[in-house]
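Peer 1: Given below, in the form of structure tokens, are the structures.
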Structure I
Amino acid sequence: MRIVTFNSQELDAFLDHYLATWRAKWPSSALLDALRDGLRHYTKGGKRLRARGVELGFSLVADSTTPARASLLGQAAVEIYQGSALAHDDIVDNADKRRGAASLHRFYEYFHAASNFRGNREAFGKNSALLAGDLLLSLSQELANEASDLAPTNQPRDTFVQMTAEVAMGQFLDCALEDAPLMDDPELALQTALEVIKHKAARYSVCLPVVFGAQLAGVQPQVRQVLEQILEPWGCAFQLRDDQLGTFGDDSLTGKVTGGDLREGKRTVLVALTIRRLQDSAGEFLAHLGTDLTSEQVKHMQATIKRCGAYEDHEELITQLLERGNAHLRNLQIDQAHKQALEDFRDLLINRKS
């Protein structure tokens, strides 16, 4: 088996070269340069979590004869796709910031203003970011296909397509729930919120990148099944931590507005647990959810979440999900070094402040 050797500098250099090569295929144009700059803006930085997952999965299975380039291409594919998903997500959420800088639609708004364009600046920004996100999706598929051509089967190609489809479905469910009437049954609301994060984030961010990487190296079906049993609950725990940071995190570390999920009216698991705890007294909390909250109102809602016990319930659920994955990890027949690599990946998912 291959030692896990994720190299962020190598990946960054590859992505820069790939985008430069793509740009060189097209005529000289200041407008296309602006489009390229936006693509670079959304493919730089970040935790590179999905790329790490690809390399982890690849390393669990690869041997000395497995082409290492497949892993690098796969890492680039998931990171380019992440740029696409973020561009579209920020349009949906009307987000101003991403990773502490301007979101992509704001980036193109500023370009519109600096270029003295006519027309509606905000519409141009959103339209441009939507198209840039579509372009990133196309480029990610090209990279995934190139990586899959080096694999022993077509399974990686199928998994990549499945991953992008699940994200779109999960995103739609998330949007629909924000505007749908509140469910009368708190338990049903909780299970629905968990189902959304499974498709929108858990499988995409954690489970499927590792599976994709393992398939690039020729993983056996039974090993893939165990990997999914380990990683899907870990992925749900990862998203729960993300939701907790979206409500309580330090915006100087997260790069997002503190309490943003409360302002946007996200029907997160944390919100579902709060409603379940508050029961008939949830009216005031719900009345403020999804409104233009002041800092003091955000603090009041944060205090309510903690005071009613929902914060502790949320942490306990994270612990339960981690243990569910740990139980399956104990049944995975791999050497200790790679088992430790999986445990390190798990800790990276949860022990974070951004």
Structure II
Amino acid sequence: MKEFVPKRVFIEEGALQYTLAKELDNKFKNQGIPVEYIESHNRLNPKEEMSPTALFNWTKETLVVGVKKTLKFQSCHPSADYRVVTNTSCPAKCEYCYLAKNLGSASYLRIYVNIDEILEAVKKHIDKGEGKLVTFEASSSSDPLAVEHLTGNLQKMIEFFSKEEKGRLRVVTKFAFVDKLLDLDHNNHTKFRFSINSNYVIDSFEHLTANLKERITAANKIQQAGYPLGFIIAPLMIYEGWKDDYKKMLFNLSKTLKSPKDKNLSFELIMHRFTTKSKKLIESRFPNTKLTLDKEQYHHKGFGKYVYPPDEAEEMKIFMEDNIKELFPQAKIEYFT
């Protein structure tokens, strides 16, 4: 797939103090991409009224170059101890995306150019651990690999964490742009988890992402480069033929990975779910969605959240865990939810 190229760029005036912002400013101008300068991205909106679908597409074609001002990190359990944010949102258009729902009309992509200050804050959080291992999730607010060609921030983080005895980095991605990361000295301190799913789910709902074959190929490269590797299968969906599709997905994964019996492999399994609020947002942005959002077919878990009924959830849990254990006997299934 092609790397992300924005249709329009907004640069916060304060960001121009940083070399990366200046380089991006020149880069986009040379490419003929419109660049505007703003005080803050917090109130960024198109100049004309738009439908929910058009507004969502506008945000996904828009890039903001800014400065990360909040350097006190939030908790990120169960994935890691803290969130480390070097960009917000991503160029993909996954219909079910929880982040796009939480960001609302502010789903435009933001990249932060003060990476050195962010890493200084990371160091302070590691030191506060008083000798304990401290983990950081880089993908709670974004997919950093999707914009690595613009920022180089992920490379800097990997190299930084390689030298931190008590610091570990975790990354999740639906993209495959890993080649520039393969020769880095990562010291096994960065774990990559690839978000994978059946071809049906990816093709139907994960727009502008790498396809399944591209993700699995990239995962194999990462494993051969010595990085710890895991997979997030989410959202697990029940539809006609789902068992055959997921079985085939896992089989192809086992045949592509050079080391399917790697004891460091991990799997995280997350079922499809939605809320009353997200249902309205999804249907407004994707009026022709094939997502199953009929509340009558789901179990109401409270607080407006809908999940698969307990018997269907248990059937899926047993099926996925049995197939993973058969094909990846040394792998750890971290959770099913």
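FYI, it's all coordinate maths here, none of it is from the lab. None of these values were measured; they are calculated from a predicted model. Cβ atoms are built from the backbone, for glycine too; each structure is taken alone.
Peer 1: Can you say which of I, II returns 1.00 when FRET efficiency 1/(1 + (r/R0)^6) of positions 73 and 121 (r between Cβ atoms, R0 = 30 Å, to 0.05) is computed? Mind showing how you got there, number by number?
Peer 2: Working: I: 0.20; II: 1.00.
Comparing all candidates, it corresponds to II.
Peer 1: To test your reading of the models, identify which of I, II gives -10500 for helix-only ellipticity at 222 nm (-39500 (n - 2.57) for each DSSP H run of 4 or more, over all residues; to 500) when calculated.
Peer 2: Numbers: I: -23500; II: -10500.
Traced to structure II.
Peer 1: Hey, distance in nm of label points 7 Å out along Cα→Cβ at positions 265 and 281 derived from one of I, II reads 3.4; which structure?
Peer 2: Values: I: 2.6; II: 3.4.
Derived from the structure labelled II.
Peer 1: Tell me which structure, out of I, II, gives 19 once relative contact order in percent (Cα under 8 Å, 6 or more apart) is calculated. Don't skip to the answer; put the middle values down first.
Peer 2: Details: I: 19; II: 14.
Structure I accounts for this read-out.
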